[in-house]
1. Tell me which of P, Q gives -26000 when you compute helix-only ellipticity at 222 nm (-39500 (n - 2.57) for each DSSP H run of 4 or more, over all residues; to 500).
2. Given a value of 5.7 for mean projected area of the Cα convex hull in nm², for residues 31-110 alone, point me to the structure among P, Q it was derived from.
3. Quick one: distance in nm of label points 7 Å out along Cα→Cβ at positions 135 and 167 came out at 2.1 when computed from one of P, Q, so which one is it?
4. Match the computed value 25, 20, 16 of semi-axes √(5λ) of the Cα gyration tensor in Å to one of the structures P, Q, and report its label.
5. Can you rank P, Q by relative contact order in percent (Cα under 8 Å, 6 or more apart) and just name the one with the largest value?
Structure P
Amino acid sequence: MEKRIFTPLTDETIESLKAGDRVLLTGYIYTARDAAHKRMVEALNRGEAPPFDMKGQVIYYVGPTPPKPGQVIGSAGPTTAIRMDKYVEPLLKLGLKGMIGKGYRSQLVKDLLIKYKAVYFAAVGGVAVLLSKSIKSSEVIAYEDLGTEAIRRLYVEDFPVIVANDIYGGDVFEEGRKKFAQIDP
């Protein structure tokens, strides 16, 4: 069974999610990869405001390809999340509630998710064209000079993700490894 949730995320929504839950996400989310994260955190360190209000928001680690004629967005598959780990805490402090990427997160980020009441969603890599079909609008809102890594505001409908890390310490990647290790050859 899939859970339908909407952005901006609330503490109540976050508390209802457990690692392994399949989720269909609807609402506005924001894109950012390595270069955008670095720039945002450097700006925060200088006392500048972020390019959007983080409270309750979700960041999707993606650098979409340019759209073809008639498309809202090009291919929009997740990038490896662990590359953003060093930038996570300043954004969580501002109220960020969710992140979407592929692959596992460091123990530091898993601990920060518990501390700041946020979740990490995994999106399936390799199905970028299918994921882009859930994206209904896309607009660049910051760092246009970064090209595909600019920050975009996306409107998504029933965007499919899995709760990889929850506020209770749940981790689908660790649970999967443990299950695999128990299989008799």
Structure Q
Amino acid sequence: MGWVLLVAGLVLWTGAHLFKRVAPEARAGMGDRGKLLVAVLVLASVALMYFGYRDAYGPVWWGRHPATVGINNLFNLLAVYLFAASGMKTRITAYIRHPQLTAVKTWAIGHLIVNGDLASFVLFGGLLAWAVAEVVLINRQTARPAPPAPASMGKEIGAVVGTLVVYGLIAWVHYWFGYPAFG
């Protein structure tokens, strides 16, 4: 049952996110109701992926190692920063067109480095494939926007502080769910 939930969650996540790209007229016709629908589908997909991943068993090619845990943590710290930078339009957003999708790709690669089991390859590899597809579709459909104006030092500092706080919360949630982020 875990595999069914995991794959269903990935399909639902991908479909909800790509709907705007593959059927823009249909999505635009839904107006604000479409935003609510996508939000509900995304939340449902996260629940399906969580429960599916937890219960999916399969081959394990490598296990956790202090070096891979450290690499994963660095990748995830960068991913959280890219999300913060996107929201605050920090200087790095002048160089990275899709900071949030780059964050997802960075996060997925970090998790693939530390988790050498089939369920992780399906979950994190699937989300990595979705993020790559999303970038390709966006780049084909929209011109590159002008880079944002340089952010103030306050925004840069705020993004770093926010990153550290959110990263700490993510680590705590990982421990709470039984997936230690360190060690």
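Bear in mind these aren't lab numbers, they're just calculated from the coordinates by the rules spelled out. A quick note: this is a predicted structure, and the numbers were derived from the prediction, not measured. Cβ atoms are built from the backbone, for glycine too; each structure is taken alone.
1. The correct label is Q.
2. The correct label is P.
3. Of the structures listed, the value fits Q.
4. Derived from the structure labelled P.
5. Largest one: structure P.
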